[in-house]
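No lab work stands behind these numbers, since they all come straight from the coordinates. Nothing here was measured: the structure is a model prediction, and the numbers come from that model. Cβ atoms are built from the backbone, for glycine too; each structure is taken alone.
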Structure P
């Protein structure tokens with residue numbers, strides 16, 4: 001018979017672990033001294049420790065190992081438990097592979113995003129084609145912009161349309177502390193039904209617009225990029241088109257935003 005300290009040394013387990021194994025019924029002492037409370041183990045129980053370690057290496061939880069140590073466990077039950085663990089591990093491997101693929105894709109996008117951030121962007125003139133989109137227009141505090149974007153994105157996804165990487169915000173104006181906002185998600189088909197809340201249709205094209213790609217904090221009251229483009233328009237002899245709202249096109253998806261800013265294209269319509 002071995003005292004618990006000696007058994008711990010030979011088994012490679014700690015005394016605390018042996019106490020825990022005893023408490024959950026995984027490995028009980030061969031005997032306990034009634035007067036002192038000392039636990040005693042046999043050399044044969046060292047084999048049980050090795051069996052437990054082998055099951056742990058195969059992914060079994062301690063509670064799952066207990067039935068395997070029963071003396072009269074039917075062979076069919078052993079096979080069923082092993083097959084169940086095999087299926088569980090295969091699902092975990094498949095999930096891990098999906099997660100690794102997602103991390104690889106995120107790393108690729110993060111590198112591309114970092115390169116784009118390092119570029120010095122200049123104001124340019126370009127046209128924008130009409131674009132099929134699902135959109136919502138509402139007058140809300142600017143802090144609720146994310147709620148509008150999430151609402152229209154979820155609506156699109158609920159109709160089996162994959163959410164586009166780009167989100168569009170059209171700022172029609174301000175009314176006191178609230179903003180007249182239209183948020184849109186580009187879509188690929190017209191079969192998606194509209195509602196009183198969600199409009200399905202084409203965003204109008206912009207024959208000519210001043211464009212600036214920049215890092216944008218969507219929730220700032222004042223946009224330095226807008227001021228920069230306005231100055232550029234005036235300095236270069238252009239004029240802003242009346243009755244046409246500025247647009248912001250978010251060029252990074254929500255899942256690729258780090259911090260508060262995101263890569264954004266500002267479009268201001270020109271005459």
Structure Q
């Protein structure tokens with residue numbers, strides 16, 4: 001596929017496979033694994049919709065120089081199972097995260113999460129506060145701040161399937177290129193689009209979209225989250241504005257700092273990669 005670069009090839013080559021259980025079903029989960037065990041907990045990176053673990057390509061490898069890193073593709077996304085017969089909700093993906101952490105066999109983890117991955121991380125941290133040491137939330141789905149109208153519309157029956165190949169590509173281009181602050185990196189856009197353009201990708205995108213449900217985050221007991229937390233946010237995001245980060249800081253029981261990154265929309269790891277990487281590394285190291 002034109003536009004895919006060496007980073008995409010290396011990322012996919014570094015992925016391994018595991019199994020997670022959702023509603024009693026075994027699902028195949030692909031994950032990026034790298035780094036070394038230095039005695040500290042692993043850092044688990046969680047993507048959102050409509051991305052996959054490749055979202056962390058500019059961040060996770062640097063963290064892996066010091067820590068064990070795990071970045072799964074949620075079922076329904078990326079290179080994980082994408083059949084049309086299982087739950088893709090934030091609630092279900094939290095079960096996937098629990099199985100991945102259990103397999104890693106650590107007492108604690110650090111979670112770094114974007115978009116609906118933030119909702120997953122918050123649900124996990126509220127239910128298992130003793131297992132989460134540090135929590136980084138970036139433009140996270142929280143409270144009643146989602147679903148986003150455009151993404152939600154993709155789940156309406158027939159919408160995605162009604163596009164021809166050119167229209168589908170244009171819609172994906174809109175999601176990733178137009179969502180960047182300034183000119184988007186073509187390799188980022190191509191890498192994000194790639195899984196959806198494979199066979200079954202249209203249906204998988206529609207099913208992921210229809211699974212966005214605000215009930216999965218309005219029911220969280222935010223006061224039960226005791227992890228040391230950083231809201232590392234794209235400061236110019238209109239989909240999940242920085243006001244939500246301050247709302248989280250007021251609600252979370254643990255220490256919670258808000259660090260907006262100017263010049264970044266929703267794809268903060270793309271728009272301000274170096275600044276994001278530096279802030280994250282400093283927070284994890286401390």
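Which one of P, Q has P(r) over Cα pairs in 5 Å bins from 0, in percent, for residues 90-153 alone, as calculated from the coordinates, equal to 3, 11, 9, 8, 12, 24, 17, 8, 5, 2, 0?
Considering all the candidates, the number was obtained from P.
Please state which of the structures P, Q yields 0.75 when FRET efficiency 1/(1 + (r/R0)^6) of positions 170 and 242 (r between Cβ atoms, R0 = 35 Å, to 0.05) is computed from it.
Q
For which of the structures P, Q does the calculation of P(r) over Cα pairs in 5 Å bins from 0, in percent return 1, 5, 9, 11, 10, 9, 7, 5, 4, 4, 5, 6, 6, 6, 5, 4, 2, 1, 0, 0?
Label of the source structure: P.
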